[in-house]
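*Asks:* Next up: some structures, all given as structure tokens.
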Structure I
Amino acid sequence: MYRELVIDAAERVFASRGYAGTRMQDVADEAGLAIATVYATIAGKEELYAAIHERNGRVLLARAAEAAQGAGSAFEALLGGVETYVRFLAEHPDYLRIHLNEAQPWALDPKFLCAEQRRQWGEGLELTASVFRAAVSEGTVIDGDPELMARLMIAAHQVYLVQWIEGGRREEVTVLVARMNDHVRRAFTKTK
């Protein structure tokens, strides 16, 4: 019971203060718990940070894989994955802020703060590259390196999401998804 309370509080604190600016006492205060209770629940800051990524990242990856499997084509899977990803992050704005606060280019090989982030990033990249690979095979996207296309799309996602956050999240999520998917179409589909 305390573990979820502590993870929820930590997600809010990490989102507002960043990893370096967060102390375990801040998390205890946000959770309304004694620091001893927090440490009895979780060993320390790194483990807590990993727990946030594990909880959210696993759900996000599962939803993205489900969206890809339920699509009629690889290209539809790509667009559905974008929508699933964006909607999840919009539903979890603190988790999104944690990612954006790290100020790392998502498309590169980021220097993550915990192993769980690295594992999930690798799984997400491979899932996206595999969908691009299938879309190249079906002829719906341009020929090219699927991993490079995945990284380019991921980089664009980061820019769109930063702009959305900086704009106060006023744009409807459906509009944001449409703009991001329009970018995918313009950047990766074959011209007729």
Structure II
Amino acid sequence: MKKLRRTLTERIAGFAKDWSLPRQLAGQSPYAEAAQSTLSKNLRPRLEEADTVGTSICPFCAVGCAQLVYAKNGRPLHIEGDPRSPVNQGTLCPKGASTLGVLLSPQRINKVLYRAPHATEWDERPLDWAMERIAQLTKQTRDDTFVERLPDGRTVNHTLGIGSLGGATLDNEENYLIKKLFGGGLGMLTIENQARI
């Protein structure tokens, strides 16, 4: 019991000695050494661990805020706004500030999953297989639903069987190309962009 009491007394004395408030009350400046504890003296910013700093654009809306991505051994450690950007000048909204959490989330799906018609389980497939399947189904749907002429003889060359919803981060040039490819090339009429929704 004596040993426990002595250990407790030593811990309290150590805490009081390390606690910054008694030093500050004794007259030491709260902006100097008096404000530091043993723990805070040993803390280092995680950015010091980064061996690479890259740039990115926030994926969550059409504003296009620039980001700095700090990584170590190819794994992101921290993401913050890029102060060089005229768009966001180093700031990020709550969604942009959560980019690292979304990127590293264990719930994030980063492989192709496919569920066959009437199946109950998802199968993992290679990306090349998925891209080829999307291309085949797009062509098949376009061929099956393509209308060259209306019953009155007017030429329309369109399909109502497929459409496109562009992402919020697409710029004007990308949307122009999408309109040319999907509208002019495939004959889609239903082309929209998420940024307007």
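*Asks:* Kindly point out which one of I, II the value -0.78 was derived from, the read-out being log10 I(q)/I(0) by the Debye sum over Cα atoms at q = 0.14 Å⁻¹, for residues 81-152 alone.
*Replies:* II
*Asks:* Here is a further query. Computing FRET efficiency 1/(1 + (r/R0)^6) of positions 9 and 121 (r between Cβ atoms, R0 = 35 Å, to 0.05) for each of I, II, which one ends up highest?
*Replies:* I
*Asks:* Looking at FRET efficiency 1/(1 + (r/R0)^6) of positions 49 and 113 (r between Cβ atoms, R0 = 25 Å, to 0.05), point out which structure of I, II has the largest value.
*Replies:* Of structures I, II, the maximum of FRET efficiency 1/(1 + (r/R0)^6) of positions 49 and 113 (r between Cβ atoms, R0 = 25 Å, to 0.05) occurs in I.
*Asks:* Consider the structures I, II: one of them gives -25000 for helix-only ellipticity at 222 nm (-39500 (n - 2.57) for each DSSP H run of 4 or more, over all residues; to 500) as calculated from the coordinates. Say which.
*Replies:* I
*Asks:* Among the shown structures I, II, from which was the value 1.02 of Rg/Rh (Cα atoms, Kirkwood Rh) calculated?
*Replies:* Answer for the origin of the read-out: I.
*Asks:* State the single structure among I, II that was used to calculate relative contact order in percent (Cα under 8 Å, 6 or more apart), giving 21.
*Replies:* I
Where a number appears in this text, it was derived from the coordinates with a stated rule and is not lab data. Predicted, not measured: the structure shown is a model, and the values here were computed from it. Cβ atoms are built from the backbone, for glycine too; each structure is taken alone.
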